[in-house]
Structure 1
Amino acid sequence: MIKNSKNKALELASNALGWTDQAIRQFTSHESLPKPIECKPGCHYCCFNQPVVTPPEALLTGHHIEQTFTDQEKQGLIHRIKNVVEVTNGKTPDEIAMIRYELPCIFLKHGMCMVYKVRPAVCRTCTSIDAAHCKDVFESRNHMARLRCYHHIRDIFQRVQKDLVNRCREMGCQSDLLFMAEAIRDYFKSPKPIEAWLRGKRIFDGFAKSPTSALC
């Protein structure tokens, strides 16, 4: 029973992310779109950011790390989490946004995402129609600038995030929006985080008051 419940908790996030991908594909398949999405492997300017995620997404990511990361990769991850938490501790979301260019995502390695398969909705929907502009924004360190993207895709993100939060509340489980680094730290502090979350326990200490990871 516990195992089945655990799988259902993971499917809550994976199904939402699958729907996200499907919605993006459906939108970008329209021949009437003026410009194609220019995102491609190795283009990682938007990954200098601290993603905001829902508890189910954090649980799915943590489970993926447990199942696929080597011991060496886990140790490296712990070190990066510690660095991010030390730098962001006590800062407001706006202050964190101002220094995002100094804070690569904890999963960014050699320009690629280590958890790409289970990356959260905020990352899947951070798309650009102008890669050169992304580079210019990054190199200028202009934290007020926004990427050039289709706002319909960002609307997909808002819907998915809202639906996941509502599902958490309906289940009587923690529903706070979380900074990814802190969420993964807390995941590994709990012996059985998924089971504890399903029982209504608060396993994530930190929470994000504002989605600073919205770049579009």
Structure 2
Amino acid sequence: MTGTRFDLIVFDFDDTLVKSAGVKRRAFFEIFPPSCEATVGAVLARDPDGSRHAVIPAMLAEAAACGVDTYGLSAEPLIHAYGERVAAGVGIAAEIPLAADALRWASEYASAYIFSMTPHEELLGHIVGRGWEKWIAQAYGFPSRKPEVLKMLLERHHCAPERALVIGDGISDAEAARIAECRYLAAEPSWPLKLMQGLVDGND
């Protein structure tokens, strides 16, 4: 293994470090009655990386607008039910192969952080539960916004954008890197090896 050209490395969480995106997607369909399936799917298609606090009210409103009977449904209880399902499912979800090794490796050569649309306290619980807190400087969950987190970290570390790397699998990760003018590595299956072997040129 070799070092890295990056001084700052920021990791997404879901489907970058842990196989949890599917758990979260299924939970949206599970908390709504079957009559809402089409509207749940439509909202997720438009906003696949959206926070539960935004997409669940949107699903409810769209279902009502489409004439679906939403009597007895309200946003806050649905958000709570979603959170319970997701917390349990993500807690036992498998890690992406070699992702933990890459996270540990990154902490030795750069300042490592995690950001996610997962609510902040919930995200911290998952990180501590897996024993990863010793490898990261800090984590940022919802309501923090990814572009704002990157901007703040660049300023904190006096880091040039080309010396910062974002690793993620979602539209929000790539967009945050683009806005901050950071390098971006898509979290396809071989990303941990590419990172640890120094094969990231910043244009991935």
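Things worth noting here:
- The greatest value of FRET efficiency 1/(1 + (r/R0)^6) of positions 30 and 94 (r between Cβ atoms, R0 = 25 Å, to 0.05) among structures 1, 2 is that of 2.
- Taking FRET efficiency 1/(1 + (r/R0)^6) of positions 38 and 86 (r between Cβ atoms, R0 = 35 Å, to 0.05) as the criterion, the highest value among 1, 2 goes to 2.
- Label whose coordinates, when semi-axes √(5λ) of the Cα gyration tensor in Å is calculated, return 33, 17, 14 (choices 1, 2): 2
- With mean count of other Cβ atoms within 10 Å over residues 46-53 derived as 15.8, matching label from 1, 2: 2
- If FRET efficiency 1/(1 + (r/R0)^6) of positions 62 and 110 (r between Cβ atoms, R0 = 35 Å, to 0.05) is computed and equals 0.95, the structure in 1, 2: 1
- In this comparison of 1, 2, the computed figure 17.8 for mean count of other Cβ atoms within 10 Å over residues 6-13 is attributed to 1.
All of the numbers you see were taken from the coordinates with simple rules; none came from a lab. The model shown is predicted, which means the values in this text are computed figures rather than measured ones. Cβ atoms are built from the backbone, for glycine too; each structure is taken alone.
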